[in-house]
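The data blocks that follow each hold one structure.
The numbers here are math on the coordinates, done by the rules we state, and not lab data. Just so you know, these numbers come straight off a predicted model, no measurement behind them. Cβ atoms are built from the backbone, for glycine too; each structure is taken alone.
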Structure P
Amino acid sequence: MVLLESSQLPLNTPIIDFDLPGVDDKTYNPSDFANKEILVIIFMCNHCPYVHAVIDRLIAIQSDYGDKGVQLIGINANDADDYPEDSFDAMKEWAPENGVNFVYLRDEGQSIAKAYKAQCTPDIYVFDKSRHLVYHGRIDDNWQNESQVTKNELRDALDAILSRSPLAEKQLPTIGCSIKWKQ
């Protein structure tokens, strides 16, 4: 496990298009969510301990904000040859076992993760209604222990976007396992 911080894709970058298969056997692209106010793209995987530590928080965010026009989209780009627990078949088992209530997609060729300059799992990108990047940061200030969280940066960002208020100027990067790139 290599610990990395997310790199900074410049704010205001337009959403990068994709057509990726989901664990529900449908193919998705950003235009499928045109009616949503906010898209939250999360590069994640099945086996990462950082993802395991925050998956319930992500599920809660989708539950709490789904009716407000927020859509989370998980994307797994990990090399399934070296990490079979991140294969598409394993994703199809893992998502329902863990109660994932948002779209979970497979980036088999890793081109989407590379286009987003994704570094780690989780790596979180928030796009507003105009589909420009407005937040690229962490979920909160304690990935290890939810009971010790004092700052909910992702929720604060979503609230600010929905209320048309300014976002916090300082966005702290997520940390997590490195994306497992194909050789």
Structure Q
Amino acid sequence: MDVAASVLASYDQTWAQLRDRLANLDDREYLWEPVAGCWTVRGTAEGTQADWADPDPIPAPVTTIAWRTWHIAVDALDSYSRRAFGMSGTGHTGRTWVSSADEAAALLRQAVDSFRTSMGRLDAAALDRRLGASWGDYADHTYLDLLLHAHREMTHHGAEIALLRDLYHARHDA
């Protein structure tokens, strides 16, 4: 059994579901804040930036679709691609992001594709290789672990995006 092929196929299916859920997303919905105190992306003196705190607040704040797309694309997939393969799908780093739903969907697609392409080039031996010291606490994890973690990030936050879309439409279409 080719475990990597199975995980990559599941990654692709998860992306297809999220891509479909992003169809027809407009800027109002993308930036909609369902409760006070949401984390989102905001215009700042440094450009459009995602809200962030370190350490994470407890409880974590509710986040917007804009924040979730940034988190998946830049904070997760692009940061993994940069560290593991020296690549970036979006060209964004840190908290920098975009205020347009169309631009966010296109950049998210680029991040998903860049990470997927790089992971798809690894053979079984490479997937079993440790990430190494530059990954800090994750040094002993493998590239397969990284692929599984990226898949979990897209699944988890993609489901939250889908729920936010459902709530937005239930509230605004009535």
Work out which structure the value 0.94 belongs to, where Cα Rg over 2.2 N^0.38 Å was derived from one of P, Q. P
Please compute FRET efficiency 1/(1 + (r/R0)^6) of positions 109 and 165 (r between Cβ atoms, R0 = 30 Å, to 0.05) for structures P, Q and give me the label with the greatest value. Q
For the read-out helix-only ellipticity at 222 nm (-39500 (n - 2.57) for each DSSP H run of 4 or more, over all residues; to 500), a value of -7000 was computed from one structure; give its label from P, Q. P
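With FRET efficiency 1/(1 + (r/R0)^6) of positions 37 and 117 (r between Cβ atoms, R0 = 25 Å, to 0.05) coming out at 0.10, pick the structure among P, Q it was computed from.
Only one of P, Q returns 0.10 for FRET efficiency 1/(1 + (r/R0)^6) of positions 37 and 117 (r between Cβ atoms, R0 = 25 Å, to 0.05), namely Q.
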Structure from which 25 was derived, relative contact order in percent (Cα under 8 Å, 6 or more apart), options P, Q: Q
